[in-house]
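Next up, some structures in structure tokens.
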Structure P
Amino acid sequence: MSKLWGGRFTKETNHLVDEYTASISFDQALALEDIEGSIAHVTMLAEQNIIEAHEADTIKEGLQKIKEKYLNGELRFSVEDEDIHMNIERLLIEEIGTVGGKLHTGRSRNDQVATDMHLYLKKKINQFISQLIDVQRAIINQAEAHVHTIIPGYTHLQRAQPISFAHHLLAYFWMFERDKSRLQDSLKRVDFSPLGAGALAGTTFPINRQRTAELLGFENVYPNSLDAVSDRDFILEFLFDASTIMTHMSRLSEELVIWSSQEFQFVELDDAFCTGSSIMPQKKNPDVPELLRAKTGRVNGNLVGLLTVLKGLPLAYNKDMQEDKEGMFDAVQTLDGALALLAPLIDSMSVNKDQMKQAVEQDYSNATDLADYLAAKGLPFREAHEVTGQVVLYAIQHKKMLSQLTLEEYNTFHDFFDEQVYDAIQPEQVVAVRNSEGGTAPTEVEKQIQLAKHLIDGKEDC
């Protein structure tokens, strides 16, 4: 089979070169975008009188037939035709005859592939924004049910201060909100059309780039043809955004793995999202969050991979840039699967309120409130901190919780202590008094939930 570009060559391409350089095994994922871009291009060619209207109609009919065959799984792509663009052009010529060769007038595979990827990512980014909203809704559902559920808050994975479980979950809502914002902002860079830039220098044909941008739903066109075909910033930005989303999911997954362990027993994941052991009948393994955690490495690797590919490339297009696609497709597939699972995983998990309450009653995470209690009575906070540290050490040595110490024992450390100390260190009180803006007090958490609902639905008052 002769190459569509083979006129200048005297030898057939070595079959090993065909296999090594071909991208059709993965860039066939761009088939629909490639057809969409071609229909817009040929429409413009006819409008600009570059080809005849009846030729454009024939080409568009042929492209529609190829699209139908692709959707029905009837197309067979060839490695000899290298990529999705040449495969579709070959299929088009076979479908409608030599007039199909006029499709490529005034364009290059360089601007064609860039256009395809812009179209592809624009669709996928909007999909991921929608999926993130589903995750946020699941978080809100759990948060609404657990405003008054108290869990140990941690720093350094050591008990720090009691907090509302809803407050903890909502921290992830705001991470995903920033992720959404980054994706939305990235659309500004994705929403540029490279079509018509040609190989690198534009074209001699009187094309209308604004028209093809309009037909494809792009807001802008690249002002510089060199930049149009060599820019992969929009993919880098997507991969960074995807890596950040996966990192946030990984952090949440880590906590779900910990919380669902026998040592914590704070939550139980639904059976539908866990697996068992082939040898240990009692096991219930949190495989989904574990894989969410692990697959972050794939997406991070795709980002670093493309950064490395691009770092030393001269303008404009180089074959190196073929390496932009597999990582992008892999990141899209990985992120899609992860987001699809995370929302129902969160929604279906059950929360062990009693275990959480027992945990905060058996630690010293109320020590800060003991120090605040003394400071409120007039003791400088540094002194209050010192006294509280001594009280905690005494309690540890005597195997008592702070609530179990007698008033006489407290008074051996300072005479500011009175009966009110026991109210001050109750977990419910510890949480309730942290009512500064954004704090963990139920009143503030309720405000957070209303704001969160407003942001994703626009139906609730802030």
Structure Q
Amino acid sequence: MAQTTQRRLLRGVLWNFIEKFSVKGSSFIISILLARILSPTDYGLIGMLTVFISLSTVFIEGGFIKALIQKQERTDEDFSTVFFFNLAVSVVIYCVIYLASPYIAHFYNEKALTDILKILSLNLVIGSLNIVQRAKLMIAMDFKSLAQINFIATIIGGGIGISMAYTHWGVWALVGQTLASTLAMFFLFPLYSHWKPQWIFSLHSFKTLFGFGSKLLATGVVSTIYNNIATIAIGKSYKTSELGYYTRATQFSEMIAWTVNDIMGTVTFPILSEYQKQREYMVEIYSRSLFYTALLIFPIMSLMALLATPLIVVLLTEKWLSCVVFLQILCFARMMTPLSAINMNVLNAIGRPDLFMKVDFIKIPIGILSLVITIPMGVTAVVVGDLITTFIAFFINAYYPGKILGYGAWQQIKAFRPIILATLLMSLVVLFVRIFVTNYLLMLIIGSLLGGITYLFICLKWNLVDLTQLKNR
């Protein structure tokens, strides 16, 4: 059974990667085109609102997606109850944001934010209508349908955003892109999930799911504030363009990190939940998930850090050069993000959202202390503080999984040693390319190719991945 599960995990990761690559790839190209047209200030304005939109999304979902996935026996009553609850909460939150928008704009001293927030927040109400359909496809592990929905929505939203940017709509192009993408999903999800809500709201079902989801809700609120507090502080303390540089660097680094996390998390969480009572198999899935995540994330983020300057100049033009230093530091910080996410995912899979919440609360003072120290020192200092706190957070996140399953932070790092060495050898090759190649485009192409080939050769030579596991049974 263990070998079958491992093959299932690997094949799920492989196909999920292939499908999501098209979605993330198209999204990346669209973001590049927009960034070449729009200014850092435009991105800074949207960055100021990120925390409010993200926080509202957490309240709307309320941890119900993971509650539905984690529950072993689900009924249509459960799905309909979640649907109507999400819709009601989204309407209430939109009204609150609408009324609060002038005060938020005053906080940042940016009058334009009032109208932007009122329109952008409509995304919350529209998006709430898709949450249950998304959960059903995730439960069925139907990654193909999820990828197709996301791909089509990304292309539609991107097309509208680029058109608006070229016709000088400025920051509104980013608003239009977001709303168009969510509207496309609103029409696509029912076609793929084949589910419609029944006129049912069960108090018993709500209490059962909320018992699990409420802890994730509290954790999500804390985590969102924790993850966005630097953005709030930078937006309040520095120029809008500085926040724009920080936001762009964050988006670049998180695009890779969260893509890998999405691939691994989408595949592993249902499997981990399925084997939650069979700890031996669960630990094997858990350890393999961490290993393959590190195998992907370490070389990719290292390449991005080493080639940050040619990457930014070639893709975004020299007007974005100020974000290079931020990007390089954040690349090393985001190496740990997917690994930490898997460690936290295990706690949800075994039905311990209380520990999930406890771990997130423990990290809050560390993040706040880092920010208090670094904000007066400048944005670069804030990013360095992020790097340090991210590595500390990895050990905190791995503590309870290590205690419960016997596979903690040091065991994980020990397993990563060959990957770390392979990444270092690859980095030496890329550094030589940087020394001898001066043209940015050639540096980017040659560095990426030689670095990737070197890493792949080492992985195959050292048998870091067993390709036979990817074959069909």
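A compact table of results
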{"read-out": "Of the structures P, Q, the one that 17.4 was derived from, the read-out being mean count of other Cβ atoms within 10 Å over residues 127-134", "value": "P"}
{"read-out": "For -20000 (helix-only ellipticity at 222 nm (-39500 (n - 2.57) for each DSSP H run of 4 or more, over all residues; to 500), calculated) the corresponding structure among P, Q", "value": "P"}
{"read-out": "Among P, Q, structure where mean projected area of the Cα convex hull in nm² as derived comes to 21.8", "value": "Q"}
{"read-out": "Structure responsible for 3.9, with distance in nm of label points 7 Å out along Cα→Cβ at positions 151 and 383 calculated and labels P, Q on offer", "value": "P"}
{"read-out": "Relative contact order in percent (Cα under 8 Å, 6 or more apart) from the coordinates reads 16; which among P, Q", "value": "P"}
{"read-out": "Highest-scoring label, criterion being FRET efficiency 1/(1 + (r/R0)^6) of positions 183 and 199 (r between Cβ atoms, R0 = 25 Å, to 0.05), among P, Q", "value": "Q"}
{"read-out": "Highest-scoring label, criterion being FRET efficiency 1/(1 + (r/R0)^6) of positions 111 and 335 (r between Cβ atoms, R0 = 25 Å, to 0.05), among P, Q", "value": "P"}
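Taken together, the values in this text are just the output of simple stated rules run on the coordinates, not laboratory data. Quantities reported herein were computed from a predicted structural model and do not represent experimental measurements. Cβ atoms are built from the backbone, for glycine too; each structure is taken alone.
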